[in-house]
Structure 1
Amino acid sequence: MPAATTETVVEVIPTKPLIIGQGDWIRVVEKEYKDPNGNIRTWESAERVTRPEGCDIDGVSVVAIVENDNRPEVVLQKQYRPALERVVIELPAGLVDEGETPEQAAIRELEEETGYVAKVEDISPVMFNDPGFCNTNLRMVHVTLDMDRVENKDPKPKPKEDEFIEVFRVPLADLWDECVKFEAKGYAIDAGVASLAEGIKIATKFNL
């Protein structure tokens, strides 16, 4: 049997509502609050139930840069996401495990999903993905890859059994145009990738 890839046809079983208020990964809540005019209002939202005790984030996204002769590339991946019923162009990412720092989670997730071994260079402030809908948040961890390392010459991903990930690289200078092409082909673009592309486009336009 040929190996499954991100392009393998996925059978979509009809969606059914989650009647209970909490599942294995998320819960749905109704919050009550008082607005600036003193009116009592309610707001429906979702929350993750996997955040480790004492941790201020749910997960990390990894900005992994390969420096190639003044033409740096970013490591991306394709992964099917059931919530969208589409393959998504993403940065390597994942949830923080109990007892992990964001930096440790980033290094672990990057190696698991891509096979690359990296060094942490910087870490972002806490970012909230969709504050009008949920409390999910993350930090962007910036790492550098030493391509002279043996592990990085022939990277060997170690995905979980339910992960089907295709790893590839795109020159940073081409990221905006590549996102446009991917969307035209039917892929969904993760907000982290799109934000990175937007930042590069703006920096280029204004010579920042």
Structure 2
Amino acid sequence: MNGNNVDDHLGNGVIIENTCGSVVSGNMIEECNGTAIILDRDCYGITLSSNVIAHHLEGGIDLRDAWGCTVSANTFVLVNVHSLVVGPGSGRITVTGNTFCNSHIGGATKRPVEHPQPISRDLAYGVLLDGTSDVSLTGNVFSGLRNSALTTRSDCRRVVMAGNVLSEVDTDAAKPSGMIKSAATQLIEAANSDALQAP
């Protein structure tokens, strides 16, 4: 799937099931009331790359049953709930070279934090790993997020988070931790650049 504009869906944007060896690239997927992209029911060997994923109310990419997949070079802008979820039915996932951001335009934000329409609020969220294993997060930029760049739930194993840039993340917390809120038992964190306040 390449070069499409998926806009203003009342539910989810793109749902892929029981598929292997596919590419979703170069698409603009925006303003869905649900989730932008869902991989479920025996997906494997799929690449999600170079997409703009913007203004979704229930999440950006949700890997529910996906194995050996790559999420790379996507721009997640103003995605509510979580920009990327890797669930307990998924694993062996590479997440690299993505941008997770709000509407920061250098010294200011373009959109207000409060607005009558949820889709118009300056709400951006990071990555959730939920009971998954064998996940690599490298070379990503996380900025202007309301929560931590990475949140783990349940028993995540063999997770690497390295070489990422974080700026002004976890802004909803009384004491921003910035990087990771983790329940993982096997998490390697290294060489991540962390700035809690925007320059």
Structure 3
Amino acid sequence: MGRIGLLLALLSSTAFAQAPSEFATCVACHGAQAQGIEAMNAPQLAGQNADYLVRQLQGFKTNTRNSADDAIAATMQPMAAMLTEAQMQNLANYLSQLPPQPTTKAASGDANRGYKYYQGSCGACHGPKAEGNPMLHAPNLAILSPAYLTRQYQQFADKKRGFHADDKYGRQMQFMSSALPDEQTIADVVAFIQSQGVQE
């Protein structure tokens, strides 16, 4: 192993050694670097805003995020139910400090066209580069895969997410899910978002 490879291995093992014990439960679906595993429909968590992660864990735990017919989201409920508030915060702080990895599959849309729609409908909350805004409780979108972004947008549009009265910010996003007029526009916006993320 070369010097660079050895250094990366040491850094990786050091980061993993510093992970809270709760992270071990996340690895099977979200990956050892919290990079997400598309085949598991599990999003990247590395680099996500800590307050957003805590809020989603709370939502899974209390069933205010996942609808009864969303089998993928339902798998998170028993995982979140095991965590205390302090554990959620500790885990979220750790994940937010991990470096995001590039998404593995390219988006199919037109990023230049998507830029215009994104800035008009999404940028005010999620930031001009889709980096998120903790002050507005808006997550980092640039770290997420095209497939995950598309699916979640559709979940909001279908009222499978953001449906609960206690999910204040989810309900705001459900309202905004009508902003993009068709599937091609959604694909274009997703392509722009991906262009703002970590590149290989």
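Using P(r) over Cα pairs in 5 Å bins from 0, in percent, for residues 62-149 alone as the calculated read-out, with 3, 11, 14, 19, 21, 18, 10, 4, 1 as its value, let me know the right label among 1, 2, 3.
Values: 1: 3, 13, 21, 24, 20, 12, 6, 2, 0; 2: 3, 15, 23, 22, 17, 9, 7, 3, 0; 3: 3, 11, 14, 19, 21, 18, 10, 4, 1.
Checking each candidate, the match is 3.
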Original post:
Who wins on FRET efficiency 1/(1 + (r/R0)^6) of positions 94 and 110 (r between Cβ atoms, R0 = 30 Å, to 0.05) among 1, 2, 3, i.e. which is largest?
Top reply: 1
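Using mean count of other Cβ atoms within 10 Å over residues 22-29 as the calculated read-out, with 12.4 as its value, let me know the right label among 1, 2, 3.
On the way: 1: 12.4; 2: 18.0; 3: 15.0.
The value was obtained from structure 1.
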Original post:
1, 2, 3: which one has helix-only ellipticity at 222 nm (-39500 (n - 2.57) for each DSSP H run of 4 or more, over all residues; to 500), as calculated, at -6000?
Top reply: 1
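Quick check for you: by Rg/Rh (Cα atoms, Kirkwood Rh), which of 1, 2, 3 is greatest? Walk me through the numbers before you get to the answer.
Working: 1: 1.00; 2: 0.95; 3: 0.97.
Looking at the calculated values, the largest one is 1.
Read the figures in this text as sums done on the coordinates, not as results from a lab. These numbers come from a predicted model, not from an experiment. Cβ atoms are built from the backbone, for glycine too; each structure is taken alone.
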